[in-house]
Structure I
Amino acid sequence: MKQFVLCSAPMAGVSDYPFRQMIRHFGNQPLFSEMIGAETLVHGHRKTLKMLTFDREYNIIVQLVGNNPKTMAEAAQIISDMGVVGIDINMGCPVKKLIHNHSGAMLMKDQDLALRIVESIKKTTKLPVSVKTRLGWTDKAEILTFAPRLVSAGIDQLEVHTRTKAAGYTGHADWMAVKDLNLPIPVLINGDIVSKKTVELAIKQSHTSGALVGRALLGRPWLLNEIETGKKPHVCVGELALEHLDLLLLYYGHAGLYVARKHLAWYARHKKGVAKWRQKMYLEEDREKLKNLVQDFWKGEE
């Protein structure tokens, strides 16, 4: 099999600066930012601007979400001066808030608006512009007509989560649903990618150029490296968990203690005694005591 493209998938509430820093220990694959709201970026909201902190980072693609072509273009123009390597448009997120706001996966139902957004951004930036979407709203075959229209609007790359909006994150990804796309641009596949074996099988079945790894990265920041090399690097999971906690506390302040809980749970999920430890961890409000909990839980790890 020829070399494939491998990236992390954008994950809201996960793909922040500390998370990307952990992945960077193990390679230089393209990494997506968290989903950035175009409206809040254009209006200079402090929280959104913080999400666009790329201190000494490289190979970053920013994902934008919104429903107004003019605002999306303005946001793209702001991002273009940040040293990133691409702009991605979210047309696949199924959460109710975005659907009600006529953005995310809702753009699959308003394809004319989706195309205007792409065209508006392409007029604004010289950066490569990609779209992340799903197979369709309820019908897996919708992508076969939607994708060529996106290409005609000017996108440089397409990423497809191979479930429908209606499926959410349930059931199995249908990699074969995109095998007949035959587009003149790279197509990356997403959904149920958890190992080198699944990447190779997904690309073979879908006839695509590469893959995005999403939820399988949670608690396993080395996974992209493992997929590329076929070997798991030697890691001390407890040390990684503790470093991730320190990065979160440095980045978010005391609020990082609460953000860290989900990450620590992901690092620990396969470890014996995790249920009892997790209960203590979720309740701990003191950062030093939390660090001690992490250190004690992984004591003796090689």
Structure II
Amino acid sequence: MTVWVTGANGFIGRHLVRELGTQGHRVHGIGHGAIADPEKLRVGLVNWLNGEIDAANLTALAERSGLPSTIFHLAGGSSVGLSIAQPFEDFSRTVNSTARLVEWMRHSAPNCRLVVASSAAVYGVDHPRIIREEAEPRPLSPYGHHKLMMEQLCRSYAADFGLRTIVVRLFSVYGVSLRKQLLWDMCSRLRRGERELVLGGTGDEVRDWVEVRDVVRLLSNLARLPQHENFLVINGGSGSGTTVAQVADILTKSWGEQASVRFSGVVRPGDPFSLVADGAKVRALPFAWEIPLSRGIADYVHWFKGDIA
């Protein structure tokens, strides 16, 4: 198949491009950042267009690659903190880019399937410990609100124009090459020689941690899913919750040198206390999460130390 990945130069995007390439697909990407030809070859991109997701650029990519059978839409804001600091920028990255994409698809690629990476941040607060897809969205941050607006746009185009769309609400994605968030911050401080780490929050916050290699397998599997309705929402989470304190303990032990961790008790604005998926829809695909948290964090530490290319 000819497939496109928006945001292919991002953390999940690069892993997804490799996964799709190993399956024999011709993969083309659009998004921000220069990618030299050797790197493009290494990642597995046939074509890369560095630019905004708009009609002109999408048409230009189609002229190079042909029309896609599937578009994986990963472009958009990726940080709660940045969305609070720069809400209009986050809106533009997430909502405007999606509006331009689905409108172009309506005119130019109406038979293309769309797989959209959303976020568990749309759920927000005051949910049971395990969150089903039918739960009422109550986002806490501009990031969560904008992801929900993106979903609503896709729902509208599916209902009104028949665009076949699957929205995947990803939970706490981590893995090799992620250069931000908790694991990156802890490893950076441990490498600097810090042996007493003070982290934000209480440590009791619960997240559904999913390794990026599993996530891209799920995304690629969804592109082959027989779709009996034009719009589907599915949780991209394992259904297993782990506290931040437990994750910090696993990482410090994987690092191999003694270190202590304590928590400031200061909770970051926009962060719900608990986000854990009801994973029944994923299991019914069928799909199995293969990488346990202990292995995923150990692999991350090895990569950070330079043991993984």
For structures I, II, which has the highest computed value of FRET efficiency 1/(1 + (r/R0)^6) of positions 158 and 206 (r between Cβ atoms, R0 = 35 Å, to 0.05)? I
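Taking relative contact order in percent (Cα under 8 Å, 6 or more apart) from the coordinates of each of I, II, which one would give 18?
Values: I: 15; II: 18.
The correct label is II.
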Given structures I, II, which gives the highest value for distance in nm of label points 7 Å out along Cα→Cβ at positions 78 and 150? I
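Give the label, chosen from I, II, of the structure having the highest value of mean count of other Cβ atoms within 10 Å over residues 94-101.
Numbers: I: 13.9; II: 22.0.
Top value of mean count of other Cβ atoms within 10 Å over residues 94-101, among I, II, belongs to structure II.
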Determine which structure produced the value 19.9 for mean count of other Cβ atoms within 10 Å over residues 6-13, calculated from the coordinates; the candidates are I, II. I
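We did not get these values from a lab; they are worked out from the coordinates using the rules stated. Note that the structure is a prediction, hence the values are computed from the model and not measured. Cβ atoms are built from the backbone, for glycine too; each structure is taken alone.
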